[in-house]
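Novice: Next up, some structures in structure tokens.
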Structure I
Amino acid sequence: MRISLFSSFRLSLFTAVLALLPLSTPAQVPSIAPPTVVPPTGAPETGAKTPQMSERGAHALTKEDVEAWLDGFMPYAIQRGDIAGAVVVVVKDGQILLPKGYGYADVAARKPVDPERTLFRAGSVSKLFTWTAVMQLVEQGKIDLDADVNGYTDLKVPALDGKPITMRNLMTHTPGFDETARGLIFPDAKQLPALGDVLKHWIPPRVTVAGSTPAYSNYGAALAGYIVERVSGQPFDDYIEQKIFTPLGMQHATFRQPLPERLQADMSNGYKVGSGEPQRFEIVNVPPAGSLSVSGADMGRFMIAHLQNGAGESGRILQEATAIKMHTTANTMIPPLNRMLLGFYESNIDGRRVISHAGDLEWFHSDLNLLPDDGTGIFISMNSAGKEGAAHPIRTMLFQQFMERYFPDPLPDGKVDANTAKAHAQLMAGRYNLSRGSHTNFLALLSLFGQIHVSASADGAITIPALKDGNAQPKKWLEIGPFVWRNVTGGDRVAAKVENGRVTRFGYDSYPFMIFEPVPWWWSSGWLLPLWVAALAALALTVLAWPFSALIRRRYGVAYGLTGKDAKAHRLVRFASLVALATTLAVTIFVFLIASDLKWAVPAMDGVIIALRLLAFFGCVVAAVIGLWNAAVVLRSDRRKLAKLWSVVLAISFLIVLYVGGVFHVFGYTANY
């Protein structure tokens, strides 16, 4: 499973709402696994012949065999997943072996996908073009991978602990930036700010020291694109067209938003589901991170250039040494897991080298995988999220079956003794957060709902419910080496870093660009979430009792039995309960709206966000003061024991709500996020 621009944003939020992203993710997905396909003999639409098998059991990677296999896999998969259309491109030995379209670019018009012309949004696969541009300038001596990026821009990113950010940090997603979400999808291309203005509006806080912790960053990639502009003296779009598209003969590719007029007729619609209505063209506010629109065949040309170390069919975009450096320079965080390279990330399978990048907007979902040692690559893009997020398991299973069919290798093996396995599993048990996420703004509230739980079983295995297989079932992990676990049904691995007998972080093969870190006790949803829910329930019961008790008294003619300070405290605490409950729920609901649909994360909502955060702060602080005063009044009165107990419950509830609001940055006075 891989993540990128917008589903990758949602992945940092995924367990809270289900998950770029983004969103995206190891959330529940439908059981749409296509059956193992036996290619038909002499299929009329392909003229395929019975495939020949190599001695090691692999199918021969020929156009006929690939087409027969894809024709069995893709129509079934997109129909079951309610995907409108898709394109798949396979390249081999410097040639496009097979470009194939499936389904429709426009469902209503019954316009089929044309792999040569139909444009798909590539999402974060766009970043590979940005990183390629960076490496072009590196080989020209205009960018130093290890120099402070502030030397290349007109904005200043503050150092953290004396360590500035370098281009190498940006390319390996280790600059230490907090997550950004505001304006990720912009409503109108005519109002889209210049890239530099977007970056200067808010430089996200540094939450980790540069180089220490991978945390996927769209802001970091956009900053790299801005540096390309500044260093080259050309607008980013112009640079990419002149230095990458033109040399490779990519005539159906653009980063421009809106699309150039010559390409508009070739653009595929985007859909939530193929059976639904077409959606708006998504405007990405940080184009270097994800605005590429490209045909399948043109993506094939780009893949060939990287497989041939910079040499395309019609021109060279990188010197061989530069391309090799880009493909092999690794940032090792937790051995022996897959690593982040310079822009690409490893998706190695069973010892076979694979470099990759995935990409997601809200409607388009893509995946690019290259096997440099085998001269082979495969790209898929779909124009729909699909039923229950079907696009994600489809692309994952497509690549898995591609590898099993053409490059089968034994799974990684190993074993530890039973006692050691149980002890290590117990060390792993606990709650974790992804390193990528919101740490300093109100979206941090989602981590209260989305913490990842690791549990140990009696047989020494571990289970991580957030990491599911294609059938939406949690994977089971068995230890094959010291603190290295393998999925019992696949080759993907989890590994932990242990210091002083404690797990300090763990990683997952499919996420080289972020890690899981233990949740501190004071932030743990294990105890805090149920307490918070109970506190809100207590406030809600108090609010509901207000009109209900009045109606009962009126119905039966019962007098209001309190006077003086007791009556004042009784009325004020009910009002305080209403204020605290309403403001907390308002912010919480808005946070979930942003996580579920990026149309809420637009600059036009800044005023609403600021107002809600300020109201929540003042409402909860005042409510807590009233709650404590009410408890003091009631405890000194001669009221019943139940009333005294409830006053204490309410006071504690106000404090819990205030604590959660403070710890998870619900309160504040900005709309920076």
Structure II
Amino acid sequence: MTTPDASGPTRLRRPSMITLQLTATLFGAVALYACGGSSEADNQCAQFTDTGSVVVGSGLAGDPSAPEPSSGFKSKSLVSAKSYMVVTANPHASKAGCEVLKKGGSAADAAVAVQMVLGLVEPQSSGLGGGAFMLYFDAKTKKVQSYDGREMAPAAATEDYLRYISATNTAPPLPVLTAPESGASFNLLRQSGRSIGTPGAVRMLELAQKDYGTLAWKDLFQSGIQLATDGFPISGRMADAIAGSRTLLFTDPEAAAYFLNADGTAKPLGTVIKNPAYAATLASLASSGADALYTGPIAENIVKKIKLTSGGSPAFAITPGLTEMSDLANYQAKKRDPVCTNYRSYMVCGMGAPSSGGITVASALGVIENFYMAGYKPTLLDVNGGKPNAMGVHLISEAERLAYADRNKYIADTDFVPLPGGSPAALLDKTYLRGRANLIDFGRSMGTATAGTFASAAVGSSVAEGKGTTHMTIVDKQGNVLVMTTTIESGMGSFRMTNGFLLNNQLTDFSVLPSDSSGTIANRVQANKRPRSSMAPTLVFKLADDGSMGDLVMGTGSPGGATIIQYVVKTLVGVLDWGMDAQQATSMVDFGAANSATTNVGGEHPNIVATTPAGGLAGGSDPLVSALRGMGHTVSVAAQSSGISTVVKTQRNGSMVLEGGADPRREGIVLGDTFKP
């Protein structure tokens, strides 16, 4: 039941039951991707076309892995499968995961194969030298388990680890850049050894695969080993990342030798690149398990790279990190409780601290739930998600401002800093969030929100986070589902390479300052602490009549640093409130806001006019942008770089099917036992 608000839009007095409506209509002549399902593809994962099929990685016409210049947006169509599906940000990775699923492997098995390939073909985003968060739904027990593979500060880290060289030398960690025109100094912290955390992704994958794997661990590395040995052509996004980081890659001679030509130029699009060192590392992991990365020669090489004291061309001094072999040997991935909350007729489960993603997504949804969002769905619906409604964007952006305000102040590694009340419950209390919703003005943006007040010590606020991240969503034949977001923090991480892989710069996600005028900052550096993240792998289920977890509805997630939360929220609302299919919700315009006056409206999207009219502001000719500015939003139409991977389970012609969407802003594809509807 709804009642009108005097200012126009409608608020919900209580959550309404809405029907999940998914359209099966395909727009355009974009090819479907498949693993099995036709005579041409009985033994290999392939792309189906109107005239047959093409094996992913073959280099033949229509091969989705053929290198093309990266584009801001390349429309993709919905893909349907009967029983298993994998969506990743790279065709080679999707193929590796699909081959495991076709053999009867679990979603956990497939994730290992996918990550080993992603670390090779998308090294700028994730890899063996980074971290990850994962949610796993076990269809047999109907249990959701979350896994924490976040990087960790070394035991020798202090609260000033990122601020001072040492307790007796309060200069900032080197290198420091002095701008010649102004004389201002800039701390290039991610080039410092202080930026590198103890990697966690491999330990986490091993833990999850031991719990839920059905194939032998040693058999999950062959795709990565083969690609590293035989070589692969550099993709558009990888080529752009190399070119954009060319001078910084000289930080480490090993990285420069791999990514750059002998004359120091960036290796371009289409260059076939081989990585025998990476192949050897994967072979060691296959035979010895994760211990191969955390003890022995590979671990020794990681520590050596963290302790570099000079680099670059011309050479410059670098402050080394304080990581020791004991930090790697003592690292543990952790099982944690997922954060599950109700949203209308659904249960939404996300990742808890040290990621802020699950709590902040749930917080935003808890505010949005108080509005009748079905009344503000996009118009002109097409395969790319149509044209967002200005009031819909306004309400979601305001809800996110409120959620980010709480995130920035209260969420950190809960092994060190407890949440208000000791659990997510206080931040996600329905009455509390209804009160937060009442702060939203239907006609005017609040600009910057104030965090809620809880009975706890005064704390400061921090917002730091980078964007070198990727995401996968996997469903296996048994109905198990895995959503995993994995990262090395910023693009190309710390620019240091060892044994064929890059090391992260994840510790820059900590606040450099341990406190501000409001008090101690929750996300400050501490020994053996994990920096806060916004990674938000998310699972959605129907609510059963008794309020318990019902059938799976969808899995999704995205890279994007702190904007991950915005990308995931718009995808969830797209499916759950606006009845979009997996591809439409994934492709839809990226919009939203962190806790600042700026509201993002992704100008890379074909349904947004991002040009600048004479004498005006960028996007000034777009009616959505103009309407938001009329409500006081400072709108940015800068291109957004989401990498959303979504799978929705729905009924079609009396049968349950999987529908997948890969983000048109990246190179990923959907593979599975697909069919043409």
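Since every read-out is calculated from the coordinates, none of them should be taken as a lab result. Just so you know, these numbers come straight off a predicted model, no measurement behind them. Cβ atoms are built from the backbone, for glycine too; each structure is taken alone.
Novice: Thinking of I, II, which structure, once Rg/Rh (Cα atoms, Kirkwood Rh) is computed, gives back 1.03?
Specialist: The value was obtained from structure I.
Novice: -12000 is what came out when helix-only ellipticity at 222 nm (-39500 (n - 2.57) for each DSSP H run of 4 or more, over all residues; to 500) was calculated for one structure; which of I, II is it?
Specialist: Label of the originating structure: I.
Novice: Determine which structure produced the value 0.15 for FRET efficiency 1/(1 + (r/R0)^6) of positions 275 and 443 (r between Cβ atoms, R0 = 41 Å, to 0.05), calculated from the coordinates; the candidates are I, II.
Specialist: Attributed to the structure labelled II.
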